[in-house]
Structure 1
């Protein structure tokens with residue numbers, strides 16, 4: 001609306017200015033033509049000639065024209081009203097002072113009128129003035145019509161903008177509202193919620209990202225709950241055994257020394273089992289990237305693997321599993337020997353654990369392009385294809401029942417993966433259910449330690 005008023009006012013000013021220039025020009029032309037008719041207050045030619053000239057010019061420019069001499073006496077009036085009278089209008093006084101000027105008035109009776117006065121100059125002397133009065137009602141009527149159209153356009157535009165704003169506001173706020181509700185519910189612990197946004201813009205992308213995050217959080221939460229349940233069971237089982245064994249000893253007055261020894265050995269075994277679970281948890285805490293500092297030293301990988309094989313050989317022999325080590329070349333690289341040893345032990349230990357009696361586990365060392373590769377291959381039970389993407393996740397266990405019976409907590413592979421990742425390496429897996437698995441531990445030969 002304000003813009004409409006500004007536009008209409010500019011249009012009005014432009015029209016009035018053009019009219020002013022037009023009347024000033026025509027008044028100057030008339031003044032030039034009649035300057036010889038006025039001199040020393042005497043009419044040089046017949047009054048009728050001046051009167052005819054003024055009346056004709058008045059009709060031509062559609063305005064009232066009054067000619068006054070330098071004494072303010074009207075010499076000619078196109079309306080035949082003031083001849084012989086004196087006029088002292090402001091515009092006439094300025095014109096007699098040699099200044100061309102104009103003003104716009106709004107009269108109750110006549111409406112908008114413009115007064116224009118220009119001096120009549122002869123031989124550099126002002127001998128009179130031409131006073132022109134012209135109606136501006138036509139201009140104001142045109143501008144009023146333009147104003148009405150602008151108001152109508154403004155009204156229609158306002159309605160359309162309000163309607164579009166309402167629709168657009170709903171379009172924006174609805175997905176934001178849905179996202180807010182979902183986030184609030186998630187904050188209350190209701191994980192796994194999905195947001196459905198039907199648009200094809202940034203809100204859709206945001207909703208997709210939210211849904212992925214929600215699904216991942218739900219999976220992590222489920223794994224956490226499973227892990228807590230599993231660890232609770234793992235901790236409870238040896239503790240229950242220890243309590244049962246110790247109570248049995250306490251409630252028997254006379255117990256043979258051999259029975260004592262057997263019970264104490266069982267208690268010792270259960271304590272070792274507890275220690276293993278706690279050690280895995282402590283290793284995970286230790287592998288927090290923000291706190292961990294690796295001790296990189298040049299390490300003879302062949303010797304490191306030989307030590308690991310020797311350490312795990314009795315475990316394999318206990319299940320009548322052949323544990324073989326093959327090396328293609330001698331390799332020395334900078335690693336944190338203790339951490340890499342832990343990672344390799346976890347993977348070989350897993351291979352032995354999930355390979356049936358009489359099976360085979362093969363460890364092979366070689367280089368491939370810019371990487372040292374430790375391949376651990378077994379002919380065990382294998383891993384289902386759908387489980388491969390999750391096997392390195394914390395707390396994940398492919399077969400929960402089997403893992404519990406073998407003492408697994410779902411942390412070994414996660415620990416191994418984190419250690420190798422901290423060495424800028426990767427672990428790749430190939431597996432076929434019922435035929436076995438192959439793990440490829442790849443560590444860069446030249447670590448970027450900057």
Structure 2
């Protein structure tokens with residue numbers, strides 16, 4: 001057995017000193033940079049730093065603080081956030097109202113006993129039922145998006161007694177074993193094959209393909225528990241559904257008694273200009289999965305809410321059968337989510353996002369007309385995708401924006417698309433700065449790839 005006591009106490013004390021300091025010295029900043037490179041290479045994953053080098057002008061930028069619209073590194077370099085933690089910061093970075101609620105709860109008690117009734121979980125479940133469409137009623141809280149998808153898939157089987165799931169090509173639902181089985185990208189599925197059986201993928205946007213898959217499975221003696229779909233595909237490259245598609249899925253699922261699951265982990269909490277994207281399309285799912293911005297950008301909390309008929313006697317008799325995450329729905333996370341819902345609704349953040357999205361899209365469309373390397377601009381609210389002719393151009397634009405202190409990123413299932421997903425509280429002045437710096441970047445990248453551009 002190795003003797004680690006003295007070295008662990010020394011190392012952890014040093015890190016705690018950094019955390020507790022109001023201001024870092026230059027020596028502290030240099031040490032944190034060196035340590036971070038070594039720690040990631042030796043103890044996290046060296047591939048992460050290789051990735052950072054591909055999209056940044058300096059892979060050693062170390063994020064240390066944030067404020068509303070931006071991140072700041074240890075040396076005071078400020079980056080306007082157009083990545084939003086993949087949709088986490090809809091209410092802004094460290095929203096003061098949400099932080100205040102979490103601090104107050106932390107001063108009372110942080111985690112729950114697992115035995116006594118924890119009131120914030122009940123209040124939060126009620127609020128989710130109040131602000132979701134239709135008769136969605138019963139909520140279950142967990143910690144990450146993939147875990148929420150797991151709960152949705154499990155509930156569909158539990159409530160229906162059926163087997164198969166229908167998902168969509170290029171859909172993204174997470175990387176846990178069940179979630180990655182539903183995810184529609186070979187890159188993430190192949191390393192784990194054979195994975196959970198009983199998932200069939202169909203083309204997103206083609207309701208006939210979904211119905212054919214269900215009919216064929218039933219014809220050969222199989223049963224279909226549920227269909228899971230993102231109302232707007234995020235990691236596929238911000239793909240909007242064709243008109244009427246989601247309503248057709250609702251009709252098909254009703255016809256064959258299949259549970260319709262909407263994965264709104266990225267689109268929910270106002271990101272697309274409505275509280276939930278499904279409201280925009282006037283469709284109520286049987287199960288709605290939520291996450292990311294649900295914790296207000298302060299605490300991790302995700303979950304599902306389902307229609308009452310899915311909460312079967314089996315589930316009522318054994319509440320733990322669906323899942324029992326130790327930290328799911330803990331008081332700190334619930335405090336953050338309650339404050340996030342309160343802030344989102346009372347400030348009409350979805351309405352603000354809708355208007356800002358329209359403004360931003362107008363500016364982006366002008367840039368598309370100006371630069372032929374930008375082949376498409378699409379999205380809803382502040383979930384926007386910019387598609388380029390090649391993935392190399394997309395990477396170059398990301399790098400050019402990073403050089404100009406705009407943080408953005410690609411979509412996981414489509415390397416030719418960069419996302420624009422800023423905090424919902426972003427100001428119009430900051431939107432103008434983003435458009436100006438993107439204009440400069442597109443001009444620069446056009447020059448770099450001149451040989452690839454016709455004319």
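Readers should treat all values here as calculations from the given coordinates under stated rules, not as data from a laboratory. None of these values were measured; they are calculated from a predicted model. Cβ atoms are built from the backbone, for glycine too; each structure is taken alone.
Given a value of 10.2 for distance in nm of label points 7 Å out along Cα→Cβ at positions 99 and 419, point me to the structure among 1, 2 it was derived from.
Derived from 1, not from the others.
Using relative contact order in percent (Cα under 8 Å, 6 or more apart), single out the structure from 1, 2 with the greatest value.
The structure with the largest value is 2.
To which of 1, 2 does the computed value -13500 (helix-only ellipticity at 222 nm (-39500 (n - 2.57) for each DSSP H run of 4 or more, over all residues; to 500)) belong?
Label of the originating structure: 2.
Quick check for you: by FRET efficiency 1/(1 + (r/R0)^6) of positions 75 and 267 (r between Cβ atoms, R0 = 30 Å, to 0.05), which of 1, 2 is greatest?
Biggest value here belongs to 2.
Supply the structure label, taken from 1, 2, corresponding to Cα extents along the principal axes in Å with the calculated value 66, 64, 50.
So the calculation was done on 2.
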